[in-house]
1. For distance in nm of label points 7 Å out along Cα→Cβ at positions 55 and 167, which structure out of P, Q, R has the highest calculated value?
2. If distance in nm of label points 7 Å out along Cα→Cβ at positions 87 and 263 computes to 3.8, which of P, Q, R did it come from?
3. When relative contact order in percent (Cα under 8 Å, 6 or more apart) is calculated, the result is 28; to which of the structures P, Q, R does this value belong?
4. For which of the structures P, Q, R does the calculation of helix-only ellipticity at 222 nm (-39500 (n - 2.57) for each DSSP H run of 4 or more, over all residues; to 500) return -20000?
Structure P
Amino acid sequence: MMLRKFPRRLRRSVPVALLALAGSLLPLSSASAADLEEIKERGYMVVATEDNYAPFNFIVDGQSDGFNEDMLTELRDYADFEVRQEILPWTGLLAAVANGQYDMALTGASVSDERLRVFNYTPPYASAQHFYIKRADDDRLNSVADLSGKTVGVQAGSVLLSRLPELEAMLEEQGGELGEVVQYESYPEAFADLANGRLDYVIDSAVPVNALVTSKPDVFAAGQAVSGPGYVSWPIPKGSPELLDYMTGFLAEMRESGKLAELQEKWFGQSFPDLPQEPLTSVEQFHELAGLKD
């Protein structure tokens, strides 16, 4: 695939089979991760949040905002220890958590096979099925088949990138092919290039797609699904099973009180009452819940 030289982007020209490895460049162990007992002994937990992925985490006038910021407020009320926050760019965030620099990631992280090698996930709090986004005035793209050969933008190191083979398979079944794939450090850059015609479409998950199209209906339009079901949840290192149980309890309380549904409606425009209520701890479990073929 030939790549044009565009600014502000990470450009890659690799087979899609290799793209499936995106996001997997994480340490294979997290032995330095602190579990709940150590957190309580030191008196505080440190969570890493993202800085540029609305409506999950983003910055407004220098302050963190979004669904996870509201959840962080609730967690601070729930916890019997201090909860500190570090705001990071997405690139390198999960690796920093896996290396023990932070106790967990409180961000909009989709579940993937690669990440489940390093992390367990709390029960999901949002859907992460993938959809394509096009320009609102682009009459060329009306179905998945119309994406054949077109240039797509996706975030580097993301699950969106790792699940591109699903779209490739959809296109091949219809006699088409995946076009040029351009990776971005953040989605606002990708959406800017989509709006100005440098991309034909962008792939993102259900929640940010809905938020973007609702906020800019004259600029962007949502297309069809380009993946099977998926989940958004909080990654916790494998070496912290007690912390996983603690955060699972926190989410259960939020769900039972109705506060979780309230915040989902506020930030996502809908609640997700049918999501799994148990932690996700293995590839096999994830595949079964998401209906993925092994």
Structure Q
Amino acid sequence: MAGDNLSRVKDYIRSMPALPTTVAKVLEVCNNPKTSPVDLDRVISLDPVLMGRVLKLINSAYYGLGNQITSLVRAIIMLGINTVKNLALSTAILDRFGGKGEFRALNMEGFWRHSLCVGVTAKLIARRRGVDPKTLEEYFAAGLLHDIGKIPLNNALADAYVRTMGLADMERVSLRLAEKRVVDLDHGESGAMVAEAWKLDGPIADSIRWHHDLGAYEGPNRQAVLTVAVANYFANREEIGFSGDRYPEKLPGEVWEELDFPKALLEELEQPVNQEIEKAKIFLKMGGV
């Protein structure tokens, strides 16, 4: 049965629509350290939908720049190449996974609100920790997409995933533990398969795979993975949205020390997080959610 579940999840992931060619090209171009805003402009300009999304985002309350930006090159210069890459990637993935047909056991609105909360919380924590401003959107994207592995489990194994959520509630255990017991595959593992299929890497891919398995992670993006784990803990504790995880595992105490972010500081995040969620809802709208 376990092998059958794995095969069904793999088949589902293989059947997923590929990311748009333009987005794949954006990722390729942005991975070149010599890339300039003009190089990125040439790629994005070939895709009117993506170009429209970037301009709509930069002119939204999420960035709050005030003046209307109509030039794509200027938008790229103002946002930064890394930010535009993550905007393109996030909206493309939301476009692929946002439809109601993808959701069986999980509630779509609750799932995406939770995901949005983790994204904005991760970004706020990163900002308060003084990380490089150029990487802030990477924290947001990593948080937004951290639970993407739940969708293949939820859709390919719908009946089993209903049982999984029921077991987690009945026995008051974490959803991840219930996933391993019922389907022998957790959402970090299935998320890693999605990341591989779409050639995602860096903090986003590592956060998807390891946000519940911090002790086993030894890669270069540890700060981002820990930040997403803390943001996920906050979203579940405050019950912002619904991830299916009513009884999440506690974070190890050393996480707070390693991040140099005292747990007590979470109390100060509630109001700014809710404000940022409202601004960031534009991501869901553009992704067809």
Structure R
Amino acid sequence: MKKKFTPPRDISIGILGNAGKSSTCETAYELIRILEERKISFVVQDDIAGQMKVKCGYDAKEASIPRSEVPRGVDVVVSLGGDGTILQTAATVGDLGKPILGVNLGKLGFLAELNLDELKNSIDELFKGKFNLEERTVLEASFEDEGRTDRMFALNDIVVDKAGASRMIDMETYVDSEYLITYRGDGIVLSTPTGSTGYCLSTGGPIIAPESRVIAISPISPHTLSARPVIVPDSCQIRVVAHSTLKHVMIIADGQASRLLPQPAEIRVSLASRKIVLLRKSKNGFFNLLRTKLMWGVDIRSEDRE
């Protein structure tokens, strides 16, 4: 669901990012200079602040706080990195509902759509209310481990796979109480519409508009060629019972958090009560983003001739 972002009068900004990227601290420094010129309060992830002091000669000690604390007292969280960094930021924001603005320092940038060269103008547009708020659904996976129920959350996808083994695993898959199929292969991807352009896409799954209220079920390298991806309403609960000839299977949330589970492992996936809110430029629609990022309609042969 989209609605206009109305910035509060005394807006505050939290800066998170991929501290492992060399460009992150330089970008954070440029962003902080923009914010200081406009007298906007901010806090910054502590290890990024440490890098800025070394590489840029800027001491952000008073604004430096631990990563987990950054979203708590701010109005907007700026994420510096690629789409993977957005997923990390979403996990840090959790159920706080703070809007996330992504600055793309990576490659494709489906989620982190702003480029470095448009940072200054985009920040000004943000303060003028020229961005939309987009709510994105989140998946919740629950499973039993060592006698207790545990949970993981994902903005993109929940993946069940064979934990690095060479042998295939069997995945009994149920939608609500109805048996769907037993996929046999390397694993299964349960994806939100947001995650449909991620791992789901590489398995041959469909691209899904973000506003759709569905979950995509996509097998990874299925042994049976007739086993196809399936889309179900996000009001359903999906239950996967994974069997392996080895000791464990693995569950992974957004390619970030992972757990080894003894097999047979039962994983229940449903829509979470929390949502993640992204800040998007009003003029950048989803299909325009697809054409741009996936280069639809670009004839490489013509470019070569030119």
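Each value in this text was obtained by applying a stated rule to the coordinates, not by laboratory testing. Since this is a predicted model, take the numbers as computed values, not measurements. Cβ atoms are built from the backbone, for glycine too; each structure is taken alone.
1. Numbers: P: 2.3; Q: 5.1; R: 4.6.
Sorting by distance in nm of label points 7 Å out along Cα→Cβ at positions 55 and 167 in descending order puts Q first.
2. On the way: P: 1.7; Q: 3.8; R: 2.2.
Label of the source structure: Q.
3. Working: P: 28; Q: 24; R: 18.
The read-out was computed on structure P.
4. Q
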